[in-house]
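There are structures below to look over.
What follows is calculated from the coordinates using simple rules that are stated; it is not laboratory data. All values derive from a computational prediction rather than experimental measurement. Cβ atoms are built from the backbone, for glycine too; each structure is taken alone.
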Structure P
């Protein structure tokens, strides 16, 4: 797994689990938020994202997607957000809008 985004306030990192083709965020207590992807050439297609129900609304989903976007930028990739949440994060964070495929 590759780390792609370090949280300033803790040791929480977004990881690219290449073997599972998904980005993961350990939310503590063994709970994982994740966003699977399909990679074709230089485009990551993200069909959905998942945050454990008890942790929704606490910022884990946005942290996960921002880590995904940071990794995409570092690797020179574009992102096709099929997931409405990923799309919303990209719209809120204009600094990543140029990554849209």
Structure Q
């Protein structure tokens, strides 16, 4: 039986003016949804948030949800520091991750 994984992730737009925090059990699918504008009224679609810049992997959904809440409660400065600690050039990780 394949072990499930859960992700907490941060995305941004091209100019890095917005940071979105999310959680999912399928990061590739979720990023495709963001990039394709699946929900035209969503926050990510309205602000063109399509660039995956940070993610963490968890084995339990409760862990990923708790981390998502922790990140959402944090300041923009802390999110930027976290992203820069592993992705200083803000590359789109969904293009290199498989």
Inset, instruction - Have a look at P, Q and say which one yields 2.4 for distance in nm of label points 7 Å out along Cα→Cβ at positions 32 and 88, as calculated. - result: P
Inset, instruction - Supply the structure label, taken from P, Q, corresponding to distance in nm of label points 7 Å out along Cα→Cβ at positions 24 and 40 with the calculated value 2.1. - result: Q
Legend entry - Structure from which 22 was derived, relative contact order in percent (Cα under 8 Å, 6 or more apart), options P, Q: P
Legend entry - Origin of the value -7500, where helix-only ellipticity at 222 nm (-39500 (n - 2.57) for each DSSP H run of 4 or more, over all residues; to 500) was derived from one of P, Q: P
